[in-house]
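A short reminder: the numbers here are calculations on the coordinates, not readings from a lab. On a predicted model such as this, the values are computed, not experimentally measured, just so you know. Cβ atoms are built from the backbone, for glycine too; each structure is taken alone.
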Structure P
Amino acid sequence: MFENLFRMDGKVAVVTGAGYGLGRSFALGLAAHGAHVVCQDRNKERVEETVGLIRQSRLSGESIVGDVADEKSCELNWAEIAASHKKIDILINNAGITTNPVRTHEFSVEDWDRVIAVNLRGVFLTTRQALRLMLPGPGSIINIASIAGLMGYYPGRPSLAINYSTAKAGVVGFTKQVAAEYAKEHIRVNAIAPGWHGGTDLGAARRAVLNAEEIGFFEKSIKDRVPMGHRAVPDDLVGLVVYLASNASHYMTGQVIAHDGGWSEMVV
């Protein structure tokens, strides 16, 4: 009775930021459960590598190159998707960037605008297009938020950028509103709020300007605060993504699920 609950055979999924890290794991996980995965990223070489990994396992996927923050690029991407697939069933808004964290009074407007454009505007532009190919439903949209959008963090040195936390808080509000608007069409909209996951490019800007002592402080401050005692890796999130994308979660919408090793439950 329940053996096919997590299967997505015949479904079309779109994953943004699928070239590396979380997005690559999500794409591989959805493909492994039967979905045809459209892998979107602005880095052509990396996204083609993801599709190559999917096809090596004799699964189904294709690549598409574009910038989620650019309206014209987004429109062209989705015109291409619509030409190949009359309907999509699953969207994962995963594409995201960050900048080197400094305290708010030292922050540049340029860095603020760059992250808001990708991490929040990009979610809006992509979702708007995806909904047109999901209606009249059903469908599942999964937005990648962050525990940074649920609470602040300052261990004595800049470790979390204000632009990133603000954008991710916006993703939480966006998720709840879209979920309310499309519930009757059975288009479910949920968000995952990952903790401090390793194996992604998000920390590259920070690592590039920090010395060994500063990196050591950052890593120790994270590890000491996580009740489970370690950081997660991208593959740790795949089970939750498969659950939210599949019929297993058919009665769940408007939820924000922290995936953080207990971080958000720890009393400071």
Structure Q
Amino acid sequence: MSNPDGAFVWYELMTTDAPAAEAFYRGVVGWGSRDASPPGMAYTALLAGDSAVAGLLTLPPPALAGGARPVWIGYVAVDDVDAYADRFAKAGGAVHRAPADIPGVGRFAMVADPQGAPLALFKPFEGMEAQPPVVDRPGAVAWRELIAADAQAAFDFYAGLFGWTKSRVFDMGAFGAYQLFAYGGGGEDVGGMMNKPPSVPVPFWTFYFQVDGIGAAIERLQAGGGTLINGPHQVPTGSWIAQGLDPQGALFSLVSPQA
């Protein structure tokens, strides 16, 4: 399966203690790891089997001084990072880090949608194209979810920029509609959007990591010093989900076909 423009192609944890976070996620999700440091920066790739699916790094002191906190960020493939960053800004979003090169890897920019949810734009250098996504196995990033201030406005924004298309809608009762979406051209559902409840302060993206069983993964989460904040719940597709905070405070989500 290829990675079309507008698809999430990478996931990155920026945290306060990369070695501790690596140990936690290896235990909970079952990822392997390897050093993938570019010159001048420590960087760890997280592996499902032999395939890199995500990465992590320690936030630098200036970022922490500026208020940055541990967070998972999704990278979306585009054909022109500079042009898309400009489109984000002109459509009411923000550019938190101007387009820049990652030596030997590609070009990226850190942005936020008009409601404030952060993400990254990415284009690999020639010969460094993103590998096909890992699917339907432990360690895969199996789902992407936007908790928005206004899910309809958010969908319109992403559809206009990336060509995403609407799929099914699930009635979440008091939580409203849960809108599934696919990448441009249709195809399989890859994520969902919903309005945030009043108790959630700001919009955000969260990413679901597939595990071998939700109950066993929650036990590992808690034993590793994480905090379960929601779940386990069975969703209409039959899968089981849960959300937690890792020991450094980053939000993440888990999904499994098994309870």
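Looking at mean count of other Cβ atoms within 10 Å over residues 53-60 for structures P, Q, the greatest value goes to Q. Source structure of the calculated read-out (distance in nm of label points 7 Å out along Cα→Cβ at positions 5 and 165, 3.7) within P, Q: P. Given a computed value of -12500 for helix-only ellipticity at 222 nm (-39500 (n - 2.57) for each DSSP H run of 4 or more, over all residues; to 500), which structure among P, Q does it belong to? Computed on structure P. Comparing mean count of other Cβ atoms within 10 Å over residues 37-44 across structures P, Q, the highest value is found for P. For log10 I(q)/I(0) by the Debye sum over Cα atoms at q = 0.14, 0.18, 0.20 Å⁻¹, for residues 125-244 alone, the calculated result is -0.71, -1.11, -1.28, so let me know which of P, Q that is. It was calculated from structure Q.
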